[in-house]
Structure 1
């Protein structure tokens, strides 16, 4: 039996040279780990459309989605997750906690100080090498 395929998107939101990091709530899969906010792509959505919707739902903010950072696939015990991350610019609102237990703005060089969900780590490595100024 093959693992359940789960396609998700994550927002690498950059503001004043810092990156928005979100800590998952303690219940559920990957509880307490850090991630780039986002979520599942619905059947009728493009990855960019899903990301705009998820950021609105999860953080009550509006973003403009830019270029892709990276796409990675990771096999968790609950399924195979393919995560596509995109550079994003926050254009309205301030991140609010609805599903996450915390958010932090960190400089790229400080990202490895957090315990990241495994699927997010390749994006962290890309960001540390090439964080643009938005």
Structure 2
């Protein structure tokens, strides 16, 4: 993973599915998604326990969301051990990018996604990187 992967994913994504997006404003997932939404990205919440987050319909899975809208990036706020099935679903729906937030690393899932043609970013915050790149 290079800074080119970070730049490419931010420049070429319009729609970001956020897996584990909480409807609670004090949670990192909410703050990060709200920031990205305010900067022109469409946010697609993936949370089976919420009906709506940030004014967008929430979906139980990436597969369900992809039936309604195209998804460029899958941004994960889940534990590292939860990533393999999310990576497999990201591949299945045709996402271009798989982004694992700060503190989340799963090399096997990343290798699987990369082998399928996805660009993978691990252990980086999409909001921090967006701010850094200006």
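We did not get these values from a lab; they are worked out from the coordinates using the rules stated. Every value quoted in this text rests on a predicted model; they were computed, and no experiment measured them. Cβ atoms are built from the backbone, for glycine too; each structure is taken alone.
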Match the computed value 23 of relative contact order in percent (Cα under 8 Å, 6 or more apart) to one of the structures 1, 2, and report its label. 2
Suppose mean count of other Cβ atoms within 10 Å over residues 48-55 works out to 12.8; of 1, 2, which structure was it derived from? 2
Could you tell me which structure in 1, 2 was used to calculate helix-only ellipticity at 222 nm (-39500 (n - 2.57) for each DSSP H run of 4 or more, over all residues; to 500) as -11500? 2
Can you say which of 1, 2 returns 21.0 when mean count of other Cβ atoms within 10 Å over residues 80-87 is computed? 1
